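Quick heads-up: structures coming right below.
Nothing in this text is a laboratory measurement; each read-out follows from the coordinates by a stated rule. Source: prediction; values computed, not measured. Cβ atoms are built from the backbone, for glycine too; each structure is taken alone.
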Structure 1
Amino acid sequence: MEQDTTLQRTRTVTWQDPMVGAQAATTMTGIDYLRAMQRGDLPGPPIAYLMGMGISDIEEGRVVFTVEPAEYHYNPIGVVHGGLACTLCDSAMGCAIQSMLPAGSGYTTLELKVNFLRPLTAKTGKVLCEGKVIHVGGRTATAEARITDEAGKLYGHATTTCILFSANPNGG
């Protein structure tokens, strides 16, 4: 079967060395690290460039990511793949937790629960994903997120549990 090339699309993604930011993260408080990325003083994570996400707001315990759903986010049934919503939520919630951490600390997602309420499409326009900390303890932290359009319509919500650890390989 011959393929119609008029339907072909391309997208080029460019990013910087992610280890530059990862190394800087070990010496900065979480909120200072996030603000340095937002200002462009440190490179953003490659996943953000791949998905077209960015951080719009940062404060202690709260981070907002934005993305404009596009055709390149689509799944085979013609709507945005749920992985975009999961990635938005995981990023916003994780960074909200990171904003509360002291220098030399890190985290990783232990558990993630996402509820999809309505489909995202290229016609949805820019969406915001607000992550808010619920609890930060000694070993774990929890957070919640909401994905809304610019008019405030809810598209999904999520919760997470993250495990906290020392980013210092010597345990400091």
Structure 2
Amino acid sequence: MVIIKRKELSFIEKLYLPQIFQALSHSFRAMFQPRITRQYPEEPLPTNEVTRGQPRLTLLEDGEHLACVSCGLCEAACPAYAITIDGHETERFIEREPERFEIDMLRCILCGFCEEACPKDAIFMSDELELADFSRAALVYDIDKLKRPREELQGRIDYFYQVNDRWRTPSSTS
């Protein structure tokens, strides 16, 4: 059996004065350092093309019709089952388009799988991060809330193509 001898503490050490003064000195030093807290509502979060915000549907060049052809791949790729698509036939050059396209933003985990799965590049992650409302039903976004002109998402689209070009083009070395 090993006997451990403890150091006898002095009277000042028994009062924990060195530890108290050390903690106070740390607090006083921290009080005079610059603040790093962001004042959120007045000072929005910084975003760039890498930011994966809420998913948005892109419009075609005509500005009226969606690029989506209701293939359902984004719905299948969504791990949170947040996307619901019902397609219907059309007389335009695109044979199908979504009659109903909904994303439940309370379920969406902003993973970007829908963006990667879309063969028509119709859905991209935006830089819109704020998500607040007074009811659950208001956070189920339909086509009207989701559609955006392609120019609004152009930064993210360019970044997406830049990152994924190695998978899109055939390799010349193989």
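Kindly point out which one of 1, 2 the value -0.62, -0.80, -1.07 was derived from, the read-out being log10 I(q)/I(0) by the Debye sum over Cα atoms at q = 0.11, 0.15, 0.22 Å⁻¹, for residues 15-86 alone.
Among 1, 2, the structure yielding -0.62, -0.80, -1.07 for log10 I(q)/I(0) by the Debye sum over Cα atoms at q = 0.11, 0.15, 0.22 Å⁻¹, for residues 15-86 alone is 2.
Where is distance in nm of label points 7 Å out along Cα→Cβ at positions 47 and 151 largest, in which of 1, 2?
Values: 1: 3.1; 2: 1.8.
Of structures 1, 2, the maximum of distance in nm of label points 7 Å out along Cα→Cβ at positions 47 and 151 occurs in 1.
Supply the structure label, taken from 1, 2, corresponding to volume of the Cα convex hull per residue in Å³, for residues 31-70 alone with the calculated value 66.
Numbers: 1: 66; 2: 143.
Going label by label, the one that fits is 1.
For structures 1, 2, which has the highest computed value of mean count of other Cβ atoms within 10 Å over residues 95-102? Working shown, then result.
On the way: 1: 22.8; 2: 16.5.
Going through 1, 2 one by one, mean count of other Cβ atoms within 10 Å over residues 95-102 is largest in 1.
Which structure, out of 1, 2, was Rg/Rh (Cα atoms, Kirkwood Rh) derived from, given a value of 1.02?
On the way: 1: 1.02; 2: 1.32.
Traced to structure 1.
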